[in-house]
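See the structures that follow.
Laboratory data are not the source of any read-out in this text; all were calculated from the coordinates shown. Small disclaimer: the values here were computed from a predicted structure and weren't measured. Cβ atoms are built from the backbone, for glycine too; each structure is taken alone.
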Structure 1
Amino acid sequence: ADQQAYLNAIEELDVGTALAKLRDMSEHLGNLQLILGVAIPIMWEVGRRWSEGTLGTAPEHLVRAQLKSLMTSRLEQIPSSPGARRLLFTTPAGQLHEFGILAGSVLAKEAGFDVLYLGPDLPTEDIIWSVARSNADILVLSVVRRMSEDEMKQMERLVDTVSPNVPVWIGCPPDHPLVARIPKATCISSIDDFQRAAASLLADQAN
């Protein structure tokens, strides 16, 4: 009922009501519950309606903006862990959907990692520079849509450059061509995958 009321407000572009409903749904939830129980179901339903043509692009953008604001606020509220392993989160150029890296940043910071969140749509050279400049321990990328051959080659160059020193995790659908094309990277296709990889990293850090 709450989700439907939120989506009704979104369809009317009633920003205030939608934001109030979103806050009501998320106020007493932990970060994992928020991601799995509120954000992902809303995004799935919005994506379904948009693909079917029953929801316009403007309401879809409004949902993304409100969820980004909510998740960014959660990220900023978590105390930093200086000295812990640093995870750098971004998406390659042309990959504009950032919910995956934002959710991963929140969960990683909550787990005790040092998180550097750079947002989406970062060119290859800037990612390479940022990894070196920040002394990142892990590069975490997110790829949602299919990539052109040129984009795939850019990803291969990025991973070939970074992975000898810094492991690369790529959040993407399990059937994405990147999985077979770039075996040097670790494919993360779910929240569970990410949490397992993070837990393994924390265990290594403790030893």
Structure 2
Amino acid sequence: VQDIHKYNLEDSIVNFSIADFTNVFVDIDGDLISHIRLTGLIIPDMGTITANQIPITWNQEISVQDISSIAYMSPQNFTDTQGFYWQAFDGTAWSHNTASAFIHLTPVADTPQLLTAIVFEDSCSEPISLKKHIMDGPEVTYFKISGIQFGKLFTYDQSQEIVSGSYISYSQAQEGIRFCPDANITKTGSFYVESSENGTQVSAQSDLASVSITV
């Protein structure tokens, strides 16, 4: 048996197919896989492997017909390369070697943090620095701004208005953006922020985070 490599996004179920295993199985007698068994996680205690939606036990024999029911679910926000060790049975003997099934998880931007700010009537706020989810890293490269209420948003130096539906870079967000309330309005202003990895679409795992500005 040889190693398997699977690629998926963080916080999503990794499903396996029969072909994942049969494509890396070679038998000198030409026999086919009858069963497989998983002998342990590469990183212990980091995730759950199920077969037919039931957690497996190590060294449990899984028939070839049930291989397609094998699934791995990582802990939330886990992005290390994980996997498990496995062997195959051809109906006569178990494979002499143990191979690895590596699971490569790509980080996905999550919902940004909620924020609040205060601004005086008829004046613009101090720069508001947007904050990504505490578990996120460099995968967050942009933020989408939407739902601006009772005011306007501008870049740090107020040279450019940020309109609803636009994306700003992470560096711009760290410099801070300014909220300028509508004239003679003392209602609480607000806008929404979502994380993005590319500046053209919102991350699949980002919800709306509100930024509330008391005037």
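Suppose Kirkwood radius over Cα pairs in Å, for residues 44-131 alone works out to 14.3; of 1, 2, which structure was it derived from? Here the read-out was taken from 1.
Computing distance in nm of label points 7 Å out along Cα→Cβ at positions 68 and 84 gives 2.5 for which of 1, 2? Working through the options, I get structure 1. Looking across 1, 2, the calculation of helix-only ellipticity at 222 nm (-39500 (n - 2.57) for each DSSP H run of 4 or more, over all residues; to 500) that yields -1000 traces back to 2. Taking relative contact order in percent (Cα under 8 Å, 6 or more apart) as the criterion, the highest value among 1, 2 goes to 2. Could you figure out which one of 1, 2 the value 95 for volume of the Cα convex hull per residue in Å³, for residues 28-91 alone was computed from? Considering all the candidates, the number was obtained from 2.
Comparing 1, 2, where is mean count of other Cβ atoms within 10 Å over residues 100-107 highest? Could the numbers behind the result be given before it?
Values: 1: 24.1; 2: 18.4.
Once mean count of other Cβ atoms within 10 Å over residues 100-107 is tallied for 1, 2, the winner is 1.
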